[in-house]
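Each structure below is given as structure tokens.
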Structure 1
Amino acid sequence: MHSVKIHAPKNLNFTNPFLHLWYPGYNEAFQDFEVSGWNDYGPSFHLNLKRNYFCFKYGERRNGEIIWESVERCYGQHLGAEVWTVAEHNEVYPVKPAETVGSTQEYFRNIKNLGRKNNYLPDTDVTGQGVISMLGANYLQDGTTLFGFFHPRAAQVYLIGNFNDWQSPYHLKPEPGKFLPMKRYRGYKGEPNIWLLRTGLPEPGDPMKNTYQFLIVGGVPLNEQQKPIKIAQDPYARRYGNDYNQNNCQVIDPSGYQWHDHSWTTPPVDRLILYELNVYGFTDQDPQMPEKISGTFRGTIHRIKEGYFNDLGVTALALMPTSEAPSTLSSSRLGYDPCGFMTIERDFGTCDDFRSLVDTAHQQGLAVIVDQVFNHTSNYFNPLWELITDGTPGGFYFSGSTPWGNRVATEKEEVQNMLVDACKMFILEYHIDGFRFDATHSYWMDHAFLQRLAYEIKDRGFKPDCILIAENLPNEPDLNLKGYNGYAQWCDAFHDKIKALLREGVFRGWTDNSPTYLGSIFYFSKDFYAAHTNNVINYCESHDENSVPYEVATKGDGLIWEEAKERKSRLGLFATMVALGQPMIYMGQEFGVERPRNRVDLNWPQFLQHNSYYQWAKGLINLRRRYPGLCISGYDPQQEGKFDWILGPWLEQKYGGGKNVIGWTTKPNDLSWERMVVILNFEPYAVTVDLKFPLPGFWIKLADIDQINDLPPKNSNSITHSATIRTEGQFSDFTLPSSSGFIYKWESDLD
């Protein structure tokens, strides 16, 4: 016989309850048991049974009818001889569940004045109910640390760490005087789901007193001893310890870093010139970088301080994931397998190293954008996997899979709170200017979440100028929001068409090199998805795509030679810099690196100052940065009188009709000397066209595919230069060489 005592919760509100029991697979084996006794928890049932596994639910006889609760539960002998149940769900616990002692709002009133400077105390509640969760490990002004943990199905939670010798009732040698039980509070949706504990034991600066985890009893999978007990990392951990086997969380004090970027202002979207880089790959193979800092935050800081990015002309660093990932550093290690949304990658450096990177960038006039991978998590070392069991694969935090890992349940409000909190933490504690969100197609990520994220961060005033960028392939227009304030998207239409044109053939089987849509991609893909130029990031290279030299060589037909690859590469960069929308380049594109997709190795030229490609590229990028006529923005610049076509395959033959030729003029304001003309020829042969310059006068050639010659003080160009065009407006028989591009600027009247 097997004897078990089952405790039912009193909040069932049954006055005459009974327990209905059955054995799965035995249709005839139903039994009803009456109450054996009552206590402060509720009614209990004492059962003596032949079998050690059964299922049950509670019912009540009322006025000749039976009222059933909706929850069914199952018991196994591994749970022990005495178990507890709750009304909210089907968990069966081997211990008495902790009582709910209050609400997080009530708790917050007692500590709200103890928050440290630059420390984010989580407070997101996308439901609008104003729940302040206080999750994670937050070091307070009085020297205590407040620990918060979300778990709606646990019976008990203990804080364990090196500051209490990892003690709990489940330690091999328990010492009750060192136990740190957490208390349960009503949190999200007014339900008992947040556990809090405040203690003075941890010391953030002492590695012997600052590592921790949570021990959870109930609501988790069975462990090796067949007990529902789990030691788990904190989803809100800011950093993991140096032991890669234990991966203990660290208590971090963000308030100690002294910032120097007080005068910094995040640039508007239309001023962005993005440089995508991988922290490891950017400096790991840099021969001029000290070995001890190569491949780290400090290596990138070194490059920033040298003025590399200012010299190049970019305005924003788009960092590939900086969050902890379990994969080993290598030339193919991208970081898109996150195991923590708020952690900092240990291999890159410390949290303060990352703060220093952002601080230094801001002092040099560079915005910093962080890549957030919220669509999936790693399948290896995944702290969220089965953290909260709810009968679904992977548990509460997951819903299905993606091609890259477990799909995060971004449709759940509690999960949305966590991810928005992650962004807020990066903004407040690291001064991040914005985010790029990986793979946001509605297959992989709930778009209501992305809209709520924009609302919580921008509309509610946390950071109104926060830059939000989405990788959304194919591009979906619902992320445009109101256009100017919507997500900027990596523009798939631009990338694919440019690659097809450059390789003189079909790209990936769906985009060809015909003149179709040529105008659309240069006019910020308005015909495809964008409502405003702010909704577009144009690029022809990224971590996810082959570099242009590598891509065009896959076509062959004369494109395998170095001269051809370099010319196509220059044309791709030229197109990226002049198209309406915001340009982005991938590290190494500025000197024409050739490599396949998903590689972060970077072979630096030994003498950049003598590298003709680099000198040309930085000159081109700086033109984009300097001249308003090269960064036209708006909902419809053509209708607003700021843009007009002068060449295109849809026009007459003399204006490029039927050819892969495109050209336009810009008028950013009423100043004549800001007028620009841009022309590109993607044909593999020369094309002769007539040009309609919008004003008579001297038009200086600032750039072509071979050289950049800016005006003083940047360079020595002038109206006396031999390449300057003197025209009354109409200029006939202008020859565009094969694979070429030109930028002209009005400088002076004819008189």
Structure 2
Amino acid sequence: MLDPTQPPKGLGTFGGVFTPSILTILGVIMYLRFGWVVGNVGLMGTFAIVTLATGITFLTGLSIASIATDQKIKTGGAYYMISRSLGIEAGGAVGIPLYIAQALSVSLYTIGFAESVVQVFPSMDQKLVALFTTAAITLLAIKSARAAIKIQYVIMAAIGLSLISLVFGSPTSAATAADVASSPEMGAGFWVVFAVFFPAVTGIMAGVNMSGDLENPGRSIPIGTLSAIGVGYLIYMLIPLILNERATPQQLISDPLIMRKISFWGDAIIMGVWGATLSSALGSILGAPRVLQAIARDGVIPKFMRFLGQGSGPDDEPRIGTAFTFALAVITVMLADLNVIAPILTMFFLTTYGVLNVTAALEGFLGNPSFRPKFKVHWFFSLAGAVGCTIVMFLINPVATGAAVTIVIIIYVWLERQELRSAWGDVRSGIWFNLTRTGLLRLRKNADAKNWRPHLLVLSGAPTKRWHLIEFASSLSHNRGLLTVSSVLNGDNITSSRIEKMSQSIYDFMDKQGIQALVRIVKSPDPFVGATQLVNTYGLGTLVPNTIVLGSSELADHHKEYCKMISQFYAAKRNSIIIRYNEQRGFGSRRHIDVWWGGLKGNGALMLILSWLLGSSLEWRGASVTIKMVVTTAQASEGALSNLEEILSAARTGAQMEVLVSEGRSFWEVLRESSATADLVFLGMATPGEDFSEYYPQLLGRTAGLPSTVFVLAGEDIEFGDVMT
């Protein structure tokens, strides 16, 4: 015996998803337009149209299945799926038009039902029949979704009876030669016929919209939706065989009710037409209020309309929303002219399908750890579904497509502005914060070689005076790593307010230059001590700058403190990139980069990585990178060349190589002569030791007169050779 204190269980797969979906798929087009399709394009053309149209719907069904098995689906169906994946704005931009389309679809189907009734009973008033039918199905939906589902079983039986009657029917009288000769030309082309037929396979939202009433949405939506698509496809492939065998193309085109004439019991087809229109209307009156309920509860619509989100009874049924939907439907029935708006409604449905496909494609392509559907679909199939929906929209009605897209964009922009002013305006920031927090917590381990990327901290001082440092660092990172522009201020009048204003000024300046970076300004009585403290403390978790970019120090009085700072960077396991900028030549034409090779270990591999990153940036794109190595004899050059060729082949950077024989000259003489015309020179530095403050001035002296030169010191605890191979 059932416990009355327990809430009733939700709807199952068959009643909650499969039944409303298949009843909407097997709709009026099947009864009144399928003969016209076969008559215009023939049997094979019909098979192609059915397969192509169902294929697009099937891809959308796969996307729905993927999303539904990844998240707990609540009331709102497609709106809920989109808003929880792409955000409130995107969900609302699609959800509001989707609700309007479904609400007005109620009147579309009831008017269609009334027209067919009047054809059988001419004495009846069409508008009164439509109003009575709209009121009847609304009362049924208000009573309970379960009662409506039970009625749909009766409708399904009527449709099933009509199909059985069609199967056991007989051909019409054979057409004479004169009839065939006088047959009208088949003026409708393949894509015109496709556009007419496609709405016949767009009924899958009827089941998805019942998500809040399902006992197990994650299981029922994929199984019910895909099953309905499959069953609909089999029926749509069977009917053309019957139509093609029993009637001529002329009869199929000229008589919308040709099925009635070739069925065993013709009136069963009328019952099927009535069942199709009523089931579609019932599916819309059940689905539309549930979308409205979800939209209202998320605060997407204005505050004075939030009452539409209230639920009633143990099943939380949207009775207030159903009454509101009924009012819209009645107004539309009274106007009774939907020829203009009907195509736009179809566009809204297709827009929803397209966005659902885009949602699944993005989730799959990005590969976020949070996206773990039980029903896995490759992102390419979802993308194909989105492209298919877009193409079909333009084939059906380009003007209506443009109108629908414009409306969606307007709503999206409006919601973005509302989001900034409303109480829930920080939803987007909250989403980004949660994503950032999740990402940082997942990055608990230090980066391995295969996932290494440069996170750059630029000690630029005033950016306008040393812009070349920021420009160089931006070319290295080009959105592959984090870039931070920093400055150390000294003085007694450095206040927090001044630091904040300066930071904003740097942000504004970089925005104008198209540089995406963070800004960090600190104050310290000593710039070298302040820079060291900044490097040691800046960052969050394991996401800290691994590479420090700074300018060379040319003042002899600063060399001791400068070298001490570099040594401390190395001790902190940070890579150092010191740029000795040639003020006269700058970075030249950005076409030739020389990397002086001392081996894969230590600085060599890091210089190889940096030169490749620089060469793949927009500013340096197309630049040639030459790896240069000096040997003492011609015999040694053969082994060095072979070894270098093997390393560069494994590195796959496209760099060229050149082995130079010193012939009694010093390394520095060969360097100055060989790289005199280069635009940029990479050179490794010695590991800091006790004599580093003596080594650095010597390095500056030996490289005087060279083009802009980058001194590289690998300090990070990582095998850079593994990054390149």
Structure 3
Amino acid sequence: MDPVSVEIADIDGLPEGVADHFREQGIEELYPPQGEAVEAGVADGESVVASVPTASGKTLIAQLAMLTSVARGGKALYIVPLRALASEKKAEFEEFEQYGIDVGVSTGNYDSDGDWLASKDIIVATSEKVDSLVRNGAQWVDDLTCVVADEVHLVDDPNRGPTLEVTLAKLRKLNEDLQTVALSATVGNADEIADWLDATLVDSTWRPIELRSGVLYGQALHFDDGSKTQISRGNEKATAALVEDTLTDEGSSLVFVNSRRNAEASARRLADVTRDHLDPEERDRLAEIADEIREASDTQTSEDLADAVAKGAAFHHAGLASDHRALVEDAFRDRLVKVISATPTLAAGVNTPSRRVIVRDWRRYDGDVGGMAPLDVLEVHQMFGRAGRPGLDPYGEAVLIANSHDELDELFERYVWADPEPVRSKLAAEPALRTHILATVATGFADTEDELVSFLERTLYATQTDETGRLETVTQNVLDYLERNEFLARENGGLRATGLGHRVSQLYVDPMSAAEIIYGLRDAEDRPTAFGLYHLVARTPDMYELYLRSGDREEYTELAYERETEFLGSMPSEFDDGAFEDWLSALKTARMLEDWASETDEDAIAERYGVGPGDIRGKVETAEWLLNAAERLAGELDLECGPAIREARKRVEYGVREELLDLAGVRNVGRKRARRLYEAGVESRADLREADKSVVLGAVRGRTKTAETILENVGRKDPDLTGVEADTELDTESSADAGDGGQQSLGDFE
């Protein structure tokens, strides 16, 4: 059946001026999947699941739902899987503020109620943040009329999927008439997701520009339509030859590899290809971006990335700082960076389309199988979907690389011609259910065991499972655990969260993390050491511990006995292999946090622990969050160790020793500037308010605007530095300083 033609002018109910706005952007006639969504009632408050390829206009479907809902006096919520996507979507939606639509984004603290969002018409948030807002009693959640779940196929993810699934179930229970719009990649069972959400399914393979997918073997590139083209190889490896071929046609490439190390090595090699395709203006602009990358972090990773970017190539993985990732993505979108070598995380969301996508590695290490395992079809198709930039490219190409004729056939069968796997709920696992069952009871969604089972029956898992009784069995095990740890009380089938259980739910920590923290704090003296507290939070399920590398076991076993008196809780026996190994992994993580809080240079930490700047900041943020939870739990239990926890938390937040806490807390000062100020005799906020301006200017390396901002932030009455010369005696590197690198407090790492 031919798709129905729908024009933007045909859609009633948009806020005044919005239809003209779309037309000015060149949107007159909707894409076929968008037209199908309108026919299904997406602009009239009807629930819709849109399972369509990347770049086929899913965002406009969401906008039509949200804007018409707001025009009817409602309130809309847009749920994203990643923080980086939240910022991107907020920027997109803010273009509607000129038509009276207020947009807010919320991704931060998990223990706030977000009341300030009550005045917003469209709210963008991660599923974890929405879950925490519900737990903390955000009143405006009851006023929602439309919720959009972006990348809803991620309910399949064992880590984040259950939160998205339970959050959607809760929002739909709170608001019986809620319009639910779910945006999904093309998956094998979109109809099941639509049934679960009581929504009409729009299932389409239409794309605005043609996607050709195929496999390179030798010099021949075989496409899915049976055509073939020759790639000039010379002595080049397959990936370099494909990138070179794309560049000769003025196109960009995305290369997907299976590890961070491979992403970095690939970018280094491909920089030798891209550098010959840059004009003088591009070289100048890339040199500026490379300088910004070096300023974002003073690590070897940062240096390597800057070197590649200066030549028109880049790598992208979770070990990069968020500033790095943003700079790389922007430069790629601006067509300055010609190729990115990335781990599969880039395929999961951020808007970085390219002319050609090259899936170099189709296997990656899988701990569950103890070796290399093939990627899922859905994941590879998500990578394919990044090929082709609407309005810029005449087509997109997605290419796998085969090393033999047999592999050529296998890759066509396995990926090119294959349908994506069905999405399966991961809810019925104890770690997921521990936190969600406690929250479901604590927030009043279920007061009895029967009500709890009834609520869980609203989830995708319940609609999919054919294992009768499994959910009830896991639920009973979880209830037993929560009762044993005094988070829940059970009486005659009734369920009640204790005061402690309410606090744990609001703090948004895994109840098992809370139990571990409580056990450790009860074991503590009044003044536990910062190191002991770092180890305590590092061994909770909410902290991804650092891996023990070969040779680490001996080093950290020795450290464990050296510092045994500082541990909160009893150390497991060396002969209990698994538990002792976990203890040592937490110990390694704790020592990294201690190094950070002792002002060790970021580059030294990255080298010592084999991590990137993004890993350091991720661990630091997680530790700060868990220490905040520990401080609140200590208060709940009337324990005396609150001040010690607060100091350990502040030290890890700012990355400083105790004597710098007051100074480093001033916005824009941070760890290195605080140390330089301190060594110049400026030891506190009070000193900073009265300090000689030339000393302050010297401490920030002569950056006048930065110095004025710092003086304003500390409350100085006369922050103006006109005519002030920097005290150059301060411009030497102190013991805790290996170059400013623009690095400030973790608040600047968002």
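Values in this text are rule-based calculations from the coordinates and carry no lab data. Note that the structure is a prediction, hence the values are computed from the model and not measured.
Looking at structures 1, 2, 3, which one was semi-axes √(5λ) of the Cα gyration tensor in Å, for residues 45-132 alone calculated from, given that it came out as 35, 21, 10? Source structure: 2. Out of 1, 2, 3, choose the structure whose coordinates give helix-only ellipticity at 222 nm (-39500 (n - 2.57) for each DSSP H run of 4 or more, over all residues; to 500) equal to -19500 when calculated. It must be structure 2, since only it matches. Source structure of the calculated read-out (percent of Cα pairs over 15 Å apart, for residues 93-164 alone, 57) within 1, 2, 3: 3.
Given a computed value of -0.41, -0.68, -0.95 for log10 I(q)/I(0) by the Debye sum over Cα atoms at q = 0.05, 0.07, 0.10 Å⁻¹, which structure among 1, 2, 3 does it belong to? Going label by label, the one that fits is 2.
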